[in-house]
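Quick note: the coordinates plus some simple rules give every number you see, no bench work behind them. Every value quoted in this text rests on a predicted model; they were computed, and no experiment measured them. Cβ atoms are built from the backbone, for glycine too; each structure is taken alone.
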Structure I
Amino acid sequence: MPASSAVTVLGLGPMGRALAGAFLAAGLRTTVWNRTPGKDGELLARGAIGARSAAEAVGASELVVVCVVNYDASDAVLRQDAVTGALKGRTVVNLTADTPARARDTAAWAAAHGIRYLDGAIMTPATTIGAPDAVFLHSGPEDLYREHRPVLDVLGGTHTHLGEDIGRAAAYDVALLDIFWTAMSGYAHALAVARAEGITARELAPFAQGIGAILPPLFDELASDVDDGTYFGELNPITSAVSSMAHIVEASESHGIDAGVMRAAEGQARRVIGLGHGTDGFIRVAELLGHRSQAG
């Protein structure tokens, strides 16, 4: 059993319930609390302790794991006077998803109130918790992470400490979810275009998987291009990319399908060409976006 035999879980949505369930399965004394009553029934039946208030829940364990919808929700719980007072000297591991800036703000608040704080991100679905496929990212004081690593390990999967910068886990989370949701948006758009042309989603899916399989090796290759500033485009210059994007826009709009996302991507590519980089690869767009961010 981990060195600490007790943990509190605040937030009992699907992910919070999965976290609490994994702690229970490992034999930890697990106290649970949720803003909306009634979500703890199964956990209580398995031996969890239901707290009547967030302050009571926090007082039950030296380690408090938070997993709610966003930092507005976690702030609403943690920054109540009674809860803040009960947290003094304890450790909060916040697995709530939000922005790096919000993570840093919460860490500063925690430090000002004598609360030890780690931030984290869960990069896999609730069904993976407690299993080898789970992926957790953590950031914050390394000694604090090492102290609580035995308890965190019972959640299964892979745990990676990304560094002392408390916002680093959230930064990875935002960047990786950027990939996921833009890809999902692209797939939804592709299915709409395909259906307009008489192709069912099931018919397209095997070929979509083939396109998806091209991406992992490209991610590594293009990451080197970005870090090294090479932007190799001999095999597929950005001028070629713009041409195919224009085809997608035309086909979409001929069916009355909104092509705003692709028009935005095409616009970024055309700006790169306009800056004299037409022979570079599409990933040169990352530099364009980065410069725009720095200029702002």
Structure II
Amino acid sequence: MKNKILVFDIGGSFIKFSLFSQNGFFKKGKVVTPMDSLDDLIVTLEQIHSQFVDEIEGVAISLPGIVNSTSGHMVHGGSLKYINDLNMVEVLEKRFRLPVTIENDGKCAALGEAWRGALQGVNDGVVLVVGTGMGGGIISQGKLLKGHHLSAGEFYFIRTNNEDADNLDYFLGFQGSSLTLTKNVAKNKNLPVGSVTGEKVFEFIEKDDPVVQSVFRGYCRNIDIQIINLQSVLDPEKFVIGGGISENPLLVSTIRQELEKLYSESTFNFIYAQIEQSKLGNEATLLGAIYNYKQLHNIAL
């Protein structure tokens, strides 16, 4: 019986996929994301789709870039540089012969948290996703905030200084990424770049390594500075921290500690930001893609 949705979370490194029914996710998997061409991406998606074609009634997709989820048109695909000014829904519906929906990955994370995660019942909230870059999404007045150009929540492009405008080192997307954290730990520990993972960072911290603890607190403090800025602009009820390394509670607890220090060091009366760990982990984006499908096709899930 075709009563399931096939959901894809297409990232810059991997494509995660799963079937979804009213009982939740099952048959999960992931493959490497093709970075060469749109044709290679479509072939990869078709190969996965062919495994489940007799079970599914539609396809829900999360992916990077500027996305018009209503029309299916994509301005660009972010790290997927071969996606540029095309209607992705039309392309994929011709291949799958099924309804297809798409939405930006950070916005999907926000939708997922609002539907079944830490932003349930919250009218105004911000999700920050800490991955190989930092992205996220905004819930405003109970709805996903997209913005006039569909780029609301593109936290990656927040600049952190006024020099060297095209240097990605000064973008929040880079400074807030797990990749920056692991690279800085490797540099300060005189270890080969690429030899330090997020798990290794937390191992150092748990062993009271003073060098890594200092790097980690500095990393969290940089994120906190932008949380203060976003609180001043958006005034959300809460921030939710998601992404791979957020699954270790040390990240959120240290972000809170460093934020308290920033507040205590200032004479200004800031509105204190409330920060929570994601309740959904890596499922937030997948759930958001499903919720986008649910909204656009008006189905019960």
Structure III
Amino acid sequence: MRPTTVRRRLLAAAALLPVLALAACGSDPKIASAAGTGGAAATEDVVAGLAKSEAAAALLPEEVRRAGTLKFGASFGTPPTAFYVDQADKKPAGIDVDFTDAVAKLLGLTVRREEAAFETILPALDSGKFDVGTGNFGVTAARLKTIDFVTYIDDGQGFAVKKDNTAIQPVTDLVQLCGLTIGTGAGTTFETTLNNRKNVCADAGKKPYEVRAFSESGALLTSLQQGRVDVEMSTINGLRHQAAQEASGTRFLGEFHRLDVGFALKKGSKLAPALQAAVNQLIQDGTYERILRKWGVTESAIKESRISPPEHA
């Protein structure tokens, strides 16, 4: 085989990595044909026609209005939440990217987006490194102690297994996972949930499950594919999307616990009312539905944005 042919195949394989890198949902054909494929859906601009909203912008803190920018710390690598359509030019795409760009347009601000590891974003808000954090951050009681949120979608926790694994059925109770190895993202609500509830196996007189946390979603998927972990716990939308990609070889088991997802802010941030007003305007003018439809996640719609609501029961 000629070197140029080999190189083309290697590049093609590399382009599939973000598609298989996961995020959280199921075998939904809408998702399979949309996010992460690098096709027209992933590059469609559904926020281009938005203009500044004077009403929403008036709620901005004066120092932000003067600066004219918002510093976003963003986690990437998990379609359809946030990923790169083309690894070469690092063109960002995904639900978080569209909502970030749409909100900034309404507020008359420029986005300064910096990629960061998921587990480092929330601590960096308090230091002022970022104004806002994005990464499909679920609203939990623990996070609400130190972080404020402005909600924009509803997602949550789910499970997936290898497609040929028929022994494990939809998980409704963590006791079903006793004796298994569960892979999940480092610093996530999934890792916290699993570690905080390890006692369920001992209480049931069963062997405890083992939790393995991964900083990179691609490494987690590979471990599942190779049988080093039995089950993957991640976001509902991401797992559905992952399972819809034939090459992933995974099967979505179903939803476990729904969570509101929001822009993350330093506790007490004065940005919250402006962001909330912008999200609510997107809902009212139809842009919100267009974004969700683009990524095949209309089931994650919320009726209105809220500031730091309590965690879902």
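Using distance in nm of label points 7 Å out along Cα→Cβ at positions 69 and 237 as the calculated read-out, with 5.0 as its value, let me know the right label among I, II, III. Going through each structure in turn, the value belongs to I. Out of I, II, III, which structure matches 58, 44, 39 when Cα extents along the principal axes in Å is calculated? Comparing all candidates, it corresponds to II. When relative contact order in percent (Cα under 8 Å, 6 or more apart) is calculated for each of structures I, II, III, structure III gives the greatest result.
When helix-only ellipticity at 222 nm (-39500 (n - 2.57) for each DSSP H run of 4 or more, over all residues; to 500) is computed across structures I, II, III, the figure -18000 traces back to I.
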